[in-house]
1. Going by mean count of other Cβ atoms within 10 Å over residues 53-60, which of structures P, Q comes out largest?
2. Here mean count of other Cβ atoms within 10 Å over residues 93-100 has been calculated and equals 17.0, so which of P, Q was it run on?
3. Determine which structure produced the value 10.6 for mean count of other Cβ atoms within 10 Å over residues 13-20, calculated from the coordinates; the candidates are P, Q.
4. Taking mean projected area of the Cα convex hull in nm² from the coordinates of each of P, Q, which one would give 11.3?
5. Among the shown structures P, Q, from which was the value 16 of relative contact order in percent (Cα under 8 Å, 6 or more apart) calculated?
Structure P
Amino acid sequence: MEKIILEAEHREVLGKKVKAMRREGKLPAVIFGHTMETTPITLDMRDASKILAGVGSSTLVTIQLDGMEHAALVRERQHNVLSRALLHVDFQAVSLTETVRASVALILGDEDAPAVKAYGAMIIQGAESLEIECLPQYLPERIVVDLSSLKNIGDSIHIKDLPVMPGVEILDDPDTMVVVATALSEASLEDTGEGGEPEVIGADDED
């Protein structure tokens, strides 16, 4: 994977005064963790916004500061409510020799499950992310779920069915359902909440 580098500078401006920095095209941020004290920094707003748009919470980035490189993960982002522009970013510095925990997105594969083609099944996703632990350099950006084993209505994939990733420990319950192939009518009832017994109204119930 290509190394993702963000060039940073130390930041002296704090509090409400950072609004003026943003108008100058600078993005306030902090980096903390491992052996680093919490350090206020600034990034180029345009470059950082473009790069971070494609970065998830499990993507390793490199912060260049004072001629040194710091491996880090994005831990929190603040956005403008209306424009969705980045306002602030928190980075957690990590050691490449110490394991970290992260949440990784589960993405359904591009190919339709055989049950969809054969029976018109609907694929219901039960889990959208996994909690994992591994060395930072082994963190997957996302996990793609292969749907080819869903051949019949009722077939499902659980966490324990996912391929083993070298160096990665999955922390979630292995019996957690990731996806299931269900009949379209059943899925519709689940979505509308109409799967229960119909209410019977007798003569005594009339106004």
Structure Q
Amino acid sequence: MKKKIIILGGGGHAKVVVDLIQRLDCFEVLGIVDIDKNKIGSSLLGINIIGSDEMLSEFSPKEVCLANGIGAVGSDSLHGKIFEKFSRMGYQFPVLCHPSAIVSSSVVMHEGVQIMAGSVVQAGVIVHKNAIINTRASVDHDCVIGSSVHIAPGVVLSGGVHIGANVHIGTGAVVIENIYIGESSLVGAGSVVICDVPSFVRVVGVPAKELI
């Protein structure tokens, strides 16, 4: 019997999550909820937006699991906050891994991790809860990805990179081997990171430098 699931958020990332879940064919999608009540009655890829977040109280955590369809942008994103809110209420978030992703059997993926189409995740990688490894990202051996991190499309992480919680690595960024990126920092799209990044900063450019 398929596990019942509800998707949180009705935007662009939710559309990608819907497509992923449909390809897995192991969940019964009951619908999508979104904080924007104007979206109620519309749909994404044939899945109806059935209400706002408040209606989840109608479903017991024993009856349904949740998928985080809210995209993560920046260190203070709703993606992390909504995961923590519903986790505290007892809801579970399954790991979602696209069939086209290449993921080593030694990779450790915690609750709510999403691995999107075409991504490559190599041996020894640890991905903590609620992290996104987005389309065609490459994560090499022994990287550690913190909770609620967003590795955006096309990012390349060389081996041994450690990323703290709530970090956003922008589209197409490159991080060389053994770099540490502190929590709640942001790496701009297309940047090349060649030295450690402190917590709570923004870095951009080639090579990446802190924005003052």
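No value in this document is a laboratory result; all are computed from the given coordinates. Computed from a prediction, not measured in an experiment: that's the story for all the values here. Cβ atoms are built from the backbone, for glycine too; each structure is taken alone.
1. The maximum falls on structure P.
2. Q
3. This figure was derived from P.
4. For mean projected area of the Cα convex hull in nm², the value 11.3 is produced by structure Q.
5. P
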